[in-house]
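Student: These are the structures in question, set out in turn.
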Structure I
Amino acid sequence: MNSHIRAVTDDYAAQGYVAIAPSLFDRIRKGIELGYTPRDIQVGRGHVMQLTRDAILRDLTAAINVVRHAGRVGVVGYCWGGALAYLAACELPIACAVSYYGARIPQYLDEGRQPKRPTMYHFGERDASIPRATIERIRAADPEGVIWIYPAGHGFNCTERADFDPPSAALARERSLEFFARRLEAQPPERAGDRGGA
């Protein structure tokens, strides 16, 4: 959890979605806030290693259950969250998922996990952590997935990272919103004014 994820969540809420960002690191220690310095990234990776898949799936399920009252649920994730969006599309009862530069997706590919829900992927062509061969493995595992590649690096959507690329971020946001609009509004929400959860 950090200011960037809060801003992304607020942006989806401003589009009319019921939006929630689960604090997955709360299982380690409540209130962890990390930025994008090399030290923060290293600490974050250490925290990720302490979380089990079952615990992550339980926390994602709890977040999904909180927003389910609004209608169909979509998941969006960035970096590690991009891999978790992929995992959610494989394992959880959601309508769709959007994955931004999910560098850890190969661990799920190695386990033979394939999305059961429509999934969109955003990658930067200059992202050294996700080579073209990895993108092609994802395409092979999810032939119906929608894959976009931008002239950008890793973290191109994040205003707080050196690789922030405003044109790529804007286009990816537009495509993600359109993807969610098509898939989350197919079933009328239970409450007037809500457009589903993201």
Structure II
Amino acid sequence: MDRPEFDDIKDYEEFSKYYWYRDELIKICKAHGLKASSGKIELNRVIEAYFAGERILPEKKAVSRKKKPVVTELTLETGLIECGFTFGNRFREFFSEQTGEEHFKFNVDMVATVKTVKEKGDESFTLGDLLDIYYGKKTYAVYDRSALQWNRFVKDFCKDAATKVFDNRLKAAVELWKIVRESDMKKEYSHELFEKYREEISLSIK
């Protein structure tokens, strides 16, 4: 089943059968005057609400003319927005000291949380809260792992020895992904899927 145009879709259940890139979701939301400055999970919620008759509108951000003082000392009570948090060395070293990990790395849920905290302007959220996110003690915003579907798909495609018939396996994977993406099929690779569309892929990449 080919993916229809957004305006031809009747409800969210039908919409959810298809794969949508984040850029496509943003365009849909902007075209319908909806909030469009978030990750895929939030964008899907906005669209779900739209189908339910609720319009989640873009937030108007107040422009602050006050220059906030620079935070020189970081503690677990320091506000994430207050200290101008970034994923740079200063904050990596802080979390390295807190965790005892010499080569500290921010995980994907921390990245998603920081983005959401900044979008909401949540001044109550602290570096200690972010540390709890790292340890999995609390949840604030979860990374949209569906964004990894394509990476998993192409990895599994290249693992299948049968796909070696194509000189450019990545290009072949792209063509098969297009077929899957624009259908209501599961967004997963399988050998059976490859065999079903093998001839169609061959024609597409000639």
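Readers should treat all values here as calculations from the given coordinates under stated rules, not as data from a laboratory. No experiment lies behind these values; they were computed from the predicted model shown. Cβ atoms are built from the backbone, for glycine too; each structure is taken alone.
Student: Which structure, out of I, II, was distance in nm of label points 7 Å out along Cα→Cβ at positions 137 and 153 derived from, given a value of 2.3?
Tutor: Clearly, the read-out refers to I.
Student: Suppose Rg and Dmax of the Cα atoms in Å, for residues 49-96 alone works out to 10.5, 33; of I, II, which structure was it derived from?
Tutor: I
Student: For which of I, II does P(r) over Cα pairs in 10 Å bins from 0, in percent, for residues 17-88 alone, calculated from the coordinates, equal 16, 33, 22, 24, 6?
Tutor: II
Student: State the single structure among I, II that was used to calculate Kirkwood radius over Cα pairs in Å, giving 16.9.
Tutor: This figure was derived from I.
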